[in-house]
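Novice: Some structures to go through are shown next.
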Structure 1
Amino acid sequence: MLSQAKNVNLLVMFLLELGVLAAVGHWGFVVGPNWPLKLLLGLGGPGLFIAIWAVFGAPNNPAIPLTGFARVVLEVLWFGGGATALVMAGHLVPGIAFAAVFVLNNAVLRLVWNQ
């Protein structure tokens, strides 16, 4: 039973990672004042986040692996960026909910279960 809960927690973590990309893309398309800028922000924002995650945060073989406090900072900035993007796009409640799920998933359950 506990192993299933741990697997669900890892699935939630993965879905949160995808949620960050969706939130940043949505933000870009919402805040851009014209279509060229909407495309730049809506596609470039997630592209930048993907590049940062690939270099520093990928679970398997990141180019520059971070551990300890540096990893915590990366994850807080990454997932906080997703929550902030939702809020800045005008979705306050979903942004708060996203942040709350991150805290429960990442800061509580992953630490308790040593994932």
Structure 2
Amino acid sequence: MTNQQLHEQLTAQLKGFYHPAIEADDFLTLLSKRKIGKFSAIFAEDSGFKANSNRFLPYMEELVEDQQALPKTDEDGFDVAIAAFLGKLKQMHTVLGQFSEELKEKRNTPSNIGE
């Protein structure tokens, strides 16, 4: 796989997370306004993320910056950098996916919080 192909695949993956992250952040804002679901961060300190936020978009921004900073596939440090990036990407996929599923369930119940 060429460097360009890798970046195209990673970009597509990140784009796929963008709208669910916005929807999740909107829902988290609603919860916050209603004084429900108080927490300080989406990911734990040992997650590998530098961001520390109770919203998804700062983590998404970090992933985009990390992707742009990846060395070329044939450069020194690529293996370490891609492993760290993919670890964070996997965490985002898992947590955002779980959150999105719960958000769908809330929207499909008659007494959902968003009404």
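Only the coordinates and a few stated rules stand behind these numbers; no lab work does. What you are looking at is a predicted structure, and each value in this text was computed from that prediction instead of being measured. Cβ atoms are built from the backbone, for glycine too; each structure is taken alone.
Novice: Of the structures labelled 1, 2, which one yields 2.7 when distance in nm of label points 7 Å out along Cα→Cβ at positions 17 and 41 is computed from its coordinates?
Specialist: 1
Novice: Right, next: Once Rg/Rh (Cα atoms, Kirkwood Rh), for residues 65-104 alone is calculated for all of 1, 2, which comes out largest?
Specialist: 2
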